[in-house]
Structure I
């Protein structure tokens with residue numbers, strides 16, 4: 001816990017004031033955001049700039065799609081790719097594997113294939129380290145996308161709250177590397193970290209994104225020409241910005257929206273939302289209850305495409321093991337709830 005409290009680079013306004021969460025003004029958020037995108041000021045700002053720069057590059061095909069390729073069929077394809085394919089892959093790769101190691105690949109080739117299964121949008125480092133902090137400090141000062149900080153606090157978090165600290169000791173830096181070394185990311189040495197302020201190197205990151213984008217544009221061009229390729233990349237651009245809104249909504253927009261018999265984790269404000277759950281398997285309250293589980297959909301209506309993909313990959317030999325907590329969920333939470341509810345009805 002002490003390590004996670006200082007593993008992220010704090011904003012200029014700080015996470016706390018008097019041991020309480022400090023909610024910055026809009027001007028403070030904007031100032032910090034643009035300051036952290038300034039690589040002329042500090043080259044260690046390269047990763048936040050890369051993250052937003054790549055997202056803005058995807059607005060080019062998005063607007064090209066709107067002006068040149070917007071048809072009903074392409075809209076349906078793009079909507080499905082953005083909501084279901086990219087969303088589910090985010091759950092499979094970034095969430096359940098990269099951060100929580102909920103399953104293990106049988107060979108690095110399978111890891112490479114899953115990593116590049118879709119158009120790449122998020123550098124693993126941006127997601128993984130800060131997400132560990134989020135789970136340990138959910139809705140406490142230091143949570144990088146603390147819902148109590150407001151919508152913009154969460155939306156801009158990958159730039160102003162999520163980058164790793166730049167003054168880690170060599171021992172602590174190697175602890176961060178251990179959080180990333182299973183992902184296949186080529187990690188920096190400690191001297192390289194001091195130079196670039198990150199676990200990943202800008203050259204390797206740019207190369208990985210470029211090859212991924214070239215490959216997928218080529219695949220979709222061969223399948224359906226520029227129209228289909230532009231549609232897919234437009235949908236990726238839509239998802240790139242939309243995913244930044246998820247944690248605010250997934251934690252009830254700062255209000256207690258947890259429902260009896262649905263949201264059993266009471267340690268934070270996370271909720272099981274129908275839309276993210278049905279299209280990506282992200283039953284968020286269930287996930288916070290069992291964060292390192294390969295399944296988050298426990299009840300019959302809680303479809304979990306990420307879990308189904310993991311099962312298929314296990315069946316064909318791509319995954320060697322996984323953790324499934326459905327039995328524990330039913331025994332510890334759902335069955336006692338049902339029994340208590342039945343007892344209350346009988347007493348009426």
Structure II
């Protein structure tokens with residue numbers, strides 16, 4: 001049962017192989033087993049690769065099975081179309097394009113499995129990239145908001161400095177008229193004389209201006225602080241909204257790029273392993289000598305080829321003979337008097353009928 005299944009996988013003619021020796025059947029059963037297990041590995045690799053794309057188990061398994069069947073069909077076709085020749089050079093020439101196709105298949109199969117085998121190392125590389133992308137993203141977003149925030153902070157600082165300067169000026173005027181009243185400065189006369197009143201008036205005017213300035217600037221400060229808070233909030237929202245994109249940076253292409261950053265030697269060995277598996281059936285047929293099945297298959301092809309050649313040759317001779325006979329028959333009919341008179345009578349009647357029809361048409365027109 002299992003042998004028949006593997007023989008089916010090898011693509012041999014079932015009617016021919018069943019009459020071959022047990023050793024010959026085992027050889028092709030081994031080739032079929034290699035084809036089957038290669039397709040199985042392709043299905044597993046394809047399922048994992050597609051799972052990283054669709055993030056859905058059922059879809060990944062479905063398309064992975066389809067991919068495995070496709071690889072199975074290609075491998076079976078490659079193996080079944082290789083024919084044993086009398087010269088090894090002829091066999092090698094016919095194998096070259098099949099080897100190229102086998103190498104492509106090996107790459108396609110091995111790459112998803114490499115992604116799974118080195119998954120932990122790839123995740124570490126992706127984590128480093130995500131962290132760097134997060135920092136770069138914050139820097140880029142900050143470049144959009146920082147100039148406006150810096151401008152508002154500069155204006156805010158200027159408003160506060162105006163209040164501080166006016167407050168200092170008012171305090172100095174206060175100290176001046178108090179010192180005048182105490183006799184420590186100015187006229188150095190104790191009491192509230194005309195000079196004191198003048199300085200007190202300057203202070204009161206400055207205090208009023210300070211109070212008004214503080215009120216106006218405080219409103220402006222609150223407004224600008226609100227604008228700064230709004231911009232900072234927008235900046236944080238932009239960072240939050242773009243973070244899921246960075247977090248989802250773990251698709252198939254990202255993982256392949258991360259795999260390329262890892263040491264190449266382990267990946268090379270895995271690729272060579274699958275290349276050996278994929279090309280094993282081809283090299284098995286290439287290096288093996290002609291067996292019983294090959295001779296029987298060659299004999300069958302030869303019989304079909306000779307039968308077709310006979311049929312084609314027979315049809316060509318029949319057609320040639322028929323042409324010669326028709327030529328001779330029509331040459332002999334040229335001298336037949338009875339046939340000539342009959343065709344003459346028919347031609348005469350036809351001309352008369354045409355003349356009568358023309359006459360009736362002209363009559364109707366008039």
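Here distance in nm of label points 7 Å out along Cα→Cβ at positions 73 and 225 was derived from just one of the structures I, II, and that gives 1.0; the source is I.
Ranked by mean projected area of the Cα convex hull in nm², structures I, II are led by II, which has the greatest value.
Name the one structure among I, II that helix-only ellipticity at 222 nm (-39500 (n - 2.57) for each DSSP H run of 4 or more, over all residues; to 500) of -15000 was derived from. Structure of origin is I. When distance in nm of label points 7 Å out along Cα→Cβ at positions 201 and 249 is compared over structures I, II, which one is greatest? Answer by largest value of distance in nm of label points 7 Å out along Cα→Cβ at positions 201 and 249: II.
Suppose percent of Cα pairs over 22 Å apart, for residues 17-208 alone works out to 54; of I, II, which structure was it derived from? Structure of origin is I. For mean count of other Cβ atoms within 10 Å over residues 97-104, the calculated result is 21.4, so let me know which of I, II that is. It was calculated from structure I.
Taken together, the values in this text are just the output of simple stated rules run on the coordinates, not laboratory data. Treat the numbers as computed from the prediction; the structure is a model and nothing was measured. Cβ atoms are built from the backbone, for glycine too; each structure is taken alone.
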